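Pasting the structures in now, so scroll down.
Quick note: the coordinates plus some simple rules give every number you see, no bench work behind them. Small disclaimer: the values here were computed from a predicted structure and weren't measured. Cβ atoms are built from the backbone, for glycine too; each structure is taken alone.
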Structure 1
Amino acid sequence: MPVDIAMPTFNCAAWLDVFVESLVAQDFTDWRLIARDDRSSDDTRRRLGEWQERLGRRMTILPDSGARNLGLIGNYSAVLSATTARWVMSADPDDVWLPGKITRTLAATQGAEEAAGAGVPVVVCTDAEVVDSGSQPVADSFWRWSRMDPERMSALPRAAMESVALGSTMMMNRALLDRALPIEKGAAYQDWWLALVAVAFGRVVALPEKTILYRRHEVNATADPYGGSFFGAIRRTLGAPLAPRRRLEGLLVQAAAQARLFLSRYRNCLQNSEIAALEALAGLPSLGLAGRRLAVLRHGLWFGSPLKNAGLLALL
């Protein structure tokens, strides 16, 4: 039962060795690592070559690795498209995999397939421990830290507002990848796109256990949560009154663009209510205050926590 692990890399030489060591230490050993470097300016490409020499057939580096820069979405789409196994995991090389991650995630994926059928798209994701660049604890739960409740995110309108899965915790089956690839170039993030496909056409299984150390540092692709608590959010808002609205506007622009792409590709496969919700989200940035609030209320365009939804209504 081989598992492919898709790992795009870009300027991650400082973290790469620790990640691959955590992969090699897993109790599940029937895996193949598929990597591509997105024209890094640091030592990443050489380190990939060294690991390929050590791992042999257990590691594949794509032929165009280091030759050109495809960006986050393009690089992820390239490595995922190169996979051939029935089950595929995504890996960010700045994270650390905890013992037993592959075994537990694979068991959940197989269980979901047994219940729904191997032809149904499945994504399994987990919680994570959040650490800083020096591996010091930041939060013991990514979901609590980011105020994410996966159980609230099973409907497509909600999943279109916020990603239900953290990419480096994910396992996907072949049915999901066949439906989702290639990832549209204008997608907000690869994990968000993949989770949207799973919510629309299959299943997302969220395991409460933590399977990785999720590293936060100065060049993460995503921003830290705005406030870990109600009072924390208030303090940050008082310190920079315009920041929350700017941040929400940026998120809505991302979500709206992704909704338009999703509709363009899958409209004929969606329910009428889902189409209406995605159309409303796609047009949300251009609406006035009353129109935005009405669209959110009418189509269920909510985040995964009451605190974030209160902020949404207050700042729209």
Structure 2
Amino acid sequence: MNRSKLFFPALLSTLLFAAPAFAQQVIKIATLAPDGSAWMRELRKAGAEIQAGTQGRVQVKFYPGGVMGSDTVVLRKMRLGQLQGGVLTSSELGQVYPDAAIYSLPFLFDSWAQVDKTRPLIDPLLAKGFEAKGMKMLTVSNVGFAYLMSTKSLRNRADMMGAKLWIPQNDEIAERTFKLGGVSPILLPLGDVFTSLQTGLVDTVANTPAGAVALQWHGKLRTMLDLPLSFVVGFVVMDIKPWQKLTPADQAVVASAFKSGGLRVDANIRRDDQSALAAMKKLGLTVNGMDPAEAARWRQVGAQVTREMAAEKRVSPEMLAAIRKAIAGAP
């Protein structure tokens, strides 16, 4: 018998059993951000970097535009293992980890300089807090200052009292603030706002200019109130269990890619906001100031909401103190 006929099959069998199995890990991440938006462009770049950096061992699959449902649904699917991560706002994540919403306390920041001074100190604390709640914070990025935008004028208290104001579901900070200020907000999922503006169910929203354009709300909005209500950030988070299944080397690649993507978003967001506002003005948007006495009243309302939430431990008093210390040191 030809020995080679026995040798080669035996050698092939040995190699097959000795070689490690190639187990590709797919990270499924859902977001409400529309495809083509600045967020999605950077997310896809991060995904490409991860696939290349792990030599295909880790693939990130994105589900943009809310196709996986609202933030609440995304969080539920993460718990069930149907998704591994999400790009989420603080209003929903605050239900899991209350300090996730701390940047969005009303009138906390007055300038971008204060934000820039604060985030390098507070972001690592937030990452630790998420991990204690069973989530890996892959990145957090600036979305910008939120302003009231409406189909009508919002100069004084009477205008505000008559507004059909939308706020996101589960946004405890916004709900407390507007109710304390005398406005009854309309709570809806983000995906319902476009239709609600068209039908007149709501006539006023709070968002950044870039957000309003990305979500196609800008066509209905005619005025913007020049009073920054709160600062908005977006988080990319991953359930800790699939994160722990990655090798340390692959974890490093994933973390680095998302961190770089977040930094690119931060670098461009102010320019994007300015461009979006300019485009909205060309379509007829006017920017109005609020009556000074009414603006002062809303700032007092915001301060009271912050005090109450800290007293109730709805946000960490220690984290709030750290933010205020950082702001005090800002130019």
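What to note about this one:
- For 0.95 (FRET efficiency 1/(1 + (r/R0)^6) of positions 127 and 215 (r between Cβ atoms, R0 = 25 Å, to 0.05), calculated) the corresponding structure among 1, 2: 1
- Among 1, 2, structure where distance in nm of label points 7 Å out along Cα→Cβ at positions 55 and 87 as derived comes to 3.0: 2
- Comparison of 1, 2 by relative contact order in percent (Cα under 8 Å, 6 or more apart) - largest value held by: 2
- Here helix-only ellipticity at 222 nm (-39500 (n - 2.57) for each DSSP H run of 4 or more, over all residues; to 500) was derived from just one of the structures 1, 2, and that gives -16000; the source is 2.
- Structures compared: 1, 2; top value of Rg/Rh (Cα atoms, Kirkwood Rh), i.e. the largest, recorded for 2.
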